[in-house]
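Structures incoming, each one as structure tokens.
None of the figures in this text is laboratory data; all of them are computed from the coordinates on show. Computed from a predicted model, the values in this text were never measured in an experiment.
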Structure 1
Amino acid sequence: MDLEKNFTDSTTKKEPSSGDELANLKNINDLDNEVSFVDGDLIVCTANDSHVKEIAELWANLACIQQMYAPERYNFLPEGKDWRAFVKRKMEKPHNLLLVAHNKGSEEIKGFLYLQAITIPSSNLVLKGVIEDIYTKPQYRRQDLASTMLNVSMNWSMKQKIKQIDLITLSRSNDLIQFYLRFIKESKLGINLDLITI
């Protein structure tokens with residue numbers, strides 16, 4: 001799969017000084033989270049209102065696992081049982097990226113990824129991105145779906161001048177940890193990827 005041909009603004013690797021690096025950071029209000037990537041029958045795009053119901057069901061599944069294994073970090077009690085409202089609040093943040101993957105002509109969402117943009121304290125400059133929520137339906141796992149969503153999010157990050165991404169996972173999620181380690185090793189996109197287990 002050639003992601004560069006699907007993204008018109010590819011970025012080249014360079015190592016500027018720290019002053020240059022700060023000057024190149026993007027204002028969070030200038031981030032553009034509209035993404036549409038097509039690879040054969042697969043579409044990875046920014047979530048919209050038609051996706052809310054199914055994302056809500058998938059996110060509730062992911063949240064159950066997160067809360068069970070790391071209750072000190074994940075407390076979804078304030079969310080109540082209204083996961084649709086939870087997803088809509090995520091979508092209302094134009095500086096974050098909520099991607100969904102589905103096939104052409106199909107309404108079924110195979111998986112989703114949520115990337116949060118983090119600013120420098122007391123600033124609107126984007127310091128890094130954080131991916132803590134990535135989920136694929138069990139029947140679509142081991143089909144490179146998560147890799148595709150991650151690659152799309154990395155290309156988006158490059159376009160937005162985000163050079164650091166933290167990949168956060170549960171310490172008990174051995175499959176996801178191994179997947180992230182392989183992804184980090186194979187990544188050639190010029191983004192610094194850090195794996196953080198909790």
Structure 2
Amino acid sequence: MENAISIRIPISVTYPAIEEVLKKRVVGEYIPKPEEGIDAPPYAHILDAGIAKSSTGANDIILAVKIRILRTMLKRDKVDLYVQATLDYDAATEQLFVQKFKLESRTSSGFYNTALEVLANKVAYNQILKKTRFNLKDIISNELEKANGMLHKGLQVKGVMLTGSVETVRVQEFAFQPSCVALMLEMQGNLEADVLDLLSLLAE
């Protein structure tokens with residue numbers, strides 16, 4: 001029987017886990033990213049990045065980016081940029097992305113903040129904010145391949161040997177909570193269970 005099993009699984013992903021991915025994607029990069037054949041020096045170097053839930057809206061987060069400004073006029077060793085971003089989820093493409101944002105620089109100089117915000121909004125959007133577009137379908141597909149590899153060999157769980165395959169996994173619900181991002185996954189496939197240790201199943 002095709003896809004005889006359908007299971008809904010709630011999953012939570014903490015902001016530190018998301019932050020780890022964000023750091024891997026952006027820390028160490030230059031803005032704008034150097035291109036072959038173009039000798040123009042970059043404006044800034046990304047030193048650190050972080051993410052947290054914002055209290056301003058249900059789908060709002062705060063991105064904190066620490067950068068070193070390299071150009072002479074605005075040159076500084078460390079500047080903190082804060083991005084108030086509203087995220088959305090496209091169920092058709094299974095992508096999480098930035099819907100709108102507001103960027104702020106926080107230094108003691110109002111002139112510097114204004115100049116840097118204009119510069120950052122001009123050159124940083126594609127490189128920083130678009131890297132917060134997560135293709136959940138690709139991420140899930142990679143994990144699904146690993147899971148099916150274990151199920152093909154036989155996965156033993158508390159006295160039961162599971163075999164078969166999971167055919168499809170889709171994100172049905174998406175919510176931003178104070179400490180994590182909550183997902184509801186729907187999995188469909190075919191599984192067989194062979195009981196190897198009945199006492200383990202009956203034990204309290």
Structure 3
Amino acid sequence: MAQDAYTTNKLLFYPGRNLSAQEKLRMDKYEIKIDELTIDHIIYSMSRQIEMNFMTFYTVAQDVIGEEKALQLAKEIGTRYGGVGYAKLLEAMGLGNEGTPRTMALYQDLVHSIRGPKHAAALFAQYDDKRCIVRRSACIYYSEEYRDNGKYTAAFEQGCFAGYKAADKNLLRVDVIKCLCTGAGSCEQHWVYRD
């Protein structure tokens with residue numbers, strides 16, 4: 001399996017990722033004073049807000065429209081969301097809709113490096129000529145505090161995979177080997193490509 005040279009860049013291990021549990025709790029409870037804030041606190045908080053927005057949205061959707069429709073909504077949001085960014089990267093690289101395991105690895109690492117310390121737990125993807133492999137110990141779209149919402153994370157991701165396939169004609173499928181949202185201790189996904 002290969003990785004690109006940027007995988008040795010320690011700055012990509014992310015500000016905010018190494019805050020102590022006590023500091024994270026102070027942020028979550030708003031017990032920190034404004035003059036104590038650091039970049040680490042702010043980036044942790046912004047990432048946490050994305051996670052909480054995701055969880056709150058699906059909790060409210062389930063309460064208002066029911067679980068079945070909320071699951072459909074999660075999948076549709078994932079489909080629309082999933083392929084857009086990847087299609088932009090392929091276009092920026094001049095590849096149209098013809099990606100490779102390497103372009104998927106580049107995309108996965110880019111988006112995991114810009115969405116906060118929890119999402120950076122998915123760095124760094126590996127690839128060969130047939131597949132891109134992403135492993136993660138944490139996910140911004142799954143919250144340990146809202147384990148029952150894991151079904152929405154799974155539906156959202158299935159939609160994302162459909163969006164990626166629509167953006168890249170060479171992507172055959174995504175195999176979910178294990179996922180936090182199904183009770184596993186980590187996630188592993190294989191993006192399988194045509195010859």
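Given a computed value of 9, 33, 35, 19, 4, 0 for P(r) over Cα pairs in 10 Å bins from 0, in percent, which structure among 1, 2, 3 does it belong to? Present the calculation step by step, with values, prior to reporting the outcome.
Details: 1: 8, 35, 39, 16, 2; 2: 8, 27, 25, 18, 12, 7, 3, 0; 3: 9, 33, 35, 19, 4, 0.
It traces back to 3.
Given a computed value of 14.3, 44 for Rg and Dmax of the Cα atoms in Å, for residues 103-174 alone, which structure among 1, 2, 3 does it belong to? Don't skip to the answer; put the middle values down first.
On the way: 1: 14.3, 44; 2: 23.0, 67; 3: 12.9, 38.
Only structure 1 yields this read-out.
One of 1, 2, 3 was used to compute helix-only ellipticity at 222 nm (-39500 (n - 2.57) for each DSSP H run of 4 or more, over all residues; to 500), and the answer was -16000. Which one was it? Can you show the working numbers first?
Working: 1: -10000; 2: -8000; 3: -16000.
Traced to structure 3.
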